[in-house]
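All of the numbers you see were taken from the coordinates with simple rules; none came from a lab. The structure presented is a predicted model; accordingly, all values stated were derived computationally and were not measured. Cβ atoms are built from the backbone, for glycine too; each structure is taken alone.
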Structure P
C-alpha cells in the first residue's frame, strides 16, 4: 500500500487524516486491491456491492445502458476518485449502472460498513464519515448539473450550458474538458456525429474555438 499512499492522501476521502490513520481505516475496511484490463467490467449493473472502489491507477467510467444497448457516460473516474460508495452503504440495493475500466487500472476496494459500524469510536472515524458525506453531496450536485444539461430543449443549448460550466469550473475561458468526443457525446446523451456537427456550427458562429478536448469561449 505504501506505493499508493500519495494517491490516498491526495483523495478527498482521506482529507485531514494522517498516513498511519489511513492504514488503520484500511484494516477496519477489510481492503483488497485488484487489477483490471482496459474495457474490463469492474461492477455490472444489478450487482450488489459491499465494497466501494478507489482508483489507484488508470481510468474508468460509470456507464448507464438502456434495454437496446445505448450507452451514456454518467461520469469518468480518475486517479484518487471513488465509485459505488452509496451502493456499498445501501448494500442490498442493486447497482443501476456499470463501472468499466477505460485503461489498464488498479482498484482499492474498502468495506465501508465495517468502518461505519465499527465499535471503535475515534476522531479519525468521525473525519472519515464527514469526508464521505462531502463526497456524496458533491456528486449529487454534479448529477443535478447533468440533469440541467439534458433538460435543455436542443443539442446546441446542452453544449453551450456544459461549456459555460466548464469555463466557470476552470476559472478561465480557455480550458480542457475531461472527455474525448465520443465520451462528450455519451455524457450529453447524443450521437457523436451530431455533436461534432453542432460544435462546428457553433465555432463558425464565432462563439467558441476548439481543438480536440481544448475549448476557448469567445
Structure Q
C-alpha cells in the first residue's frame, strides 16, 4: 500500500516521508471511523517539486483565498486519503498534532539550530504537508537514526547571517524577525527568503527558488507581495 500511495502522491510532486506505528497504550489520534489510529504515513516535499502543480491549481482559485498552499495540500492529500481509506490531517489542524515528533520518529531526524529538521540529503529544504492516519498497521521499512549534519558544521553560518540575529542558541526571536522583514531593510528577506536558512551549506541542490521563498515569506510576514 505504501508504494501505491507514494505513486499517487508523485502526481503532484509530493513524497511519502516515512511512517509511525503507534504502540499499544500510546496516545494516538483517531482514524477515519473515530477509533484510535495504529499507523501514520507522513506526506511532504523534497525541494520545490510541488510548486508547479500548486501554481496550476491556484490559477483556477480566487486570488483572495486564504492560505492557498495549505488549501491545495489538504485537497491533494484528502483525495489520496479517500482513495486508500485513511483520515487526512494537516500540521495546521487544531488542536495541533505532533508532526515534528512524528517526523523525527519516521526519518530519524533532529532539529537544526533554526528549528527546521535537518535532513541528510535535503538539508533544510523540505517540508511536511500532511499525514494519513490508518486504523490498521501499515508495513514500512525500519528507519534508523539519520546522520545529523549540524554536528559536523563548526562555523554554524545559519546563526550568523541574519541582520537582527533572529536565531540564536536561545531560540527564535520572532518579533525581531517579523519587524525586520516588514521594515525598510527587509527587502532581501522578502524577495529571497531567510538569510540564515540560505546560509546553510547542506542540501543546496534542493534549495527553494527565490519565488517560492518569497511566497513563504509573504505568508509569514503578511506583507503584500
Point to revise | Test item: distance in nm of label points 7 Å out along Cα→Cβ at positions 49 and 193 calculated as 3.5, pick one of P, Q | key: P
Study note, to complete from the structure: Note: Cα extents along the principal axes in Å, for residues 33-112 alone at 37, 37, 23, derived from one of structures P, Q, originates from structure Q
**Study point:** Parent structure of the calculated result -12500, given that helix-only ellipticity at 222 nm (-39500 (n - 2.57) for each DSSP H run of 4 or more, over all residues; to 500) is the read-out and P, Q the choices
**Key:** P
